[in-house]
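Following are the structures in question.
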Structure P
Amino acid sequence: MVVFHPQNWQSVASTFRSKIENGVKLKGEYMIADDRYLAWYAQQQLQLVSTSHVVKFGTEFVLPAAWMSKIKGRLPWVERRRSNLLAITFPGTSFEPSEIAHLTKNMTLKDHRGRPLIWDDATIGSVKNKIQCYLNVS
């Protein structure tokens, strides 16, 4: 995961533009996508973010059956870990942030595999309000 704070890296755009203006060929592993270019550009300053602090939304909160997700959400070590999350990603199209931002208590969404997500405190836990607050502000 790359966490990028543009205010700390204003020179990245000018460096990229300079490469284009000077005819540098945009090929190679570090030019495949924005996140890879940023990681390549800032490689000397990168810091590790523990995988216990970053999760994929679907992987963390959705299990094959709703009752399983509710039990997982109530486990003390899961609650503790979730309260310390730094980032939740929304890859793919199963759970669009715009849909999640408008969920109300006990509404259900399903991912591309048909697995249910029930929007309640038992399933999502203490991060539920943080997720919606962030999504509504962004």
Structure Q
Amino acid sequence: MTFDLTYSKGKVEIPIGKTINLFKVFGENTKDGFIPIIFWLNTSDSECNRFFIDAWSLHWSVYNMTEMTELIREDLEEFSSDEVIDLMEQYQLKGKTILSIEMDYIKKSDLLTGKLTLEVKDGFQMELLDFGDENEQILNIKNVG
């Protein structure tokens, strides 16, 4: 089976150059570790970004604060085993500028991996890897700042 993922590849321009007011990831704790499901990002222009990768495709939507508050409540109700990690608090990202967000794909043999990278000024780098149905998603974070 092949997928046309060219529409999902490339830079996500919406939050680039804006500063972070809120950045959280909602996920599930399993015996194998934390599995990221949905990210919530609020930027200095009051835009609320909700994003996730499903079946190698990046889903990115922008909402106002009222809509985002309702979506967060719905996200938390949908899953039974969940945890919210405050990335902004944990990595001191409040007020830091988003430098780059990009979706790309890595193909090794028959394994396709979706890769979303997000970089913030002063050294924070996040990489979200999606393996489709082959394996659970992996969240890698590097904070060199």
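Values in this text are rule-based calculations from the coordinates and carry no lab data. All values reported here derive from a predicted model rather than from experimental measurement. Cβ atoms are built from the backbone, for glycine too; each structure is taken alone.
Source structure of the calculated read-out (Cα Rg over 2.2 N^0.38 Å, 1.03) within P, Q: Q. Which structure, out of P, Q, was helix-only ellipticity at 222 nm (-39500 (n - 2.57) for each DSSP H run of 4 or more, over all residues; to 500) derived from, given a value of -11500? Corresponding structure: P. From which structure (P, Q) was distance in nm of label points 7 Å out along Cα→Cβ at positions 53 and 77 calculated, if the value obtained is 2.0? Answer for the origin of the read-out: P.
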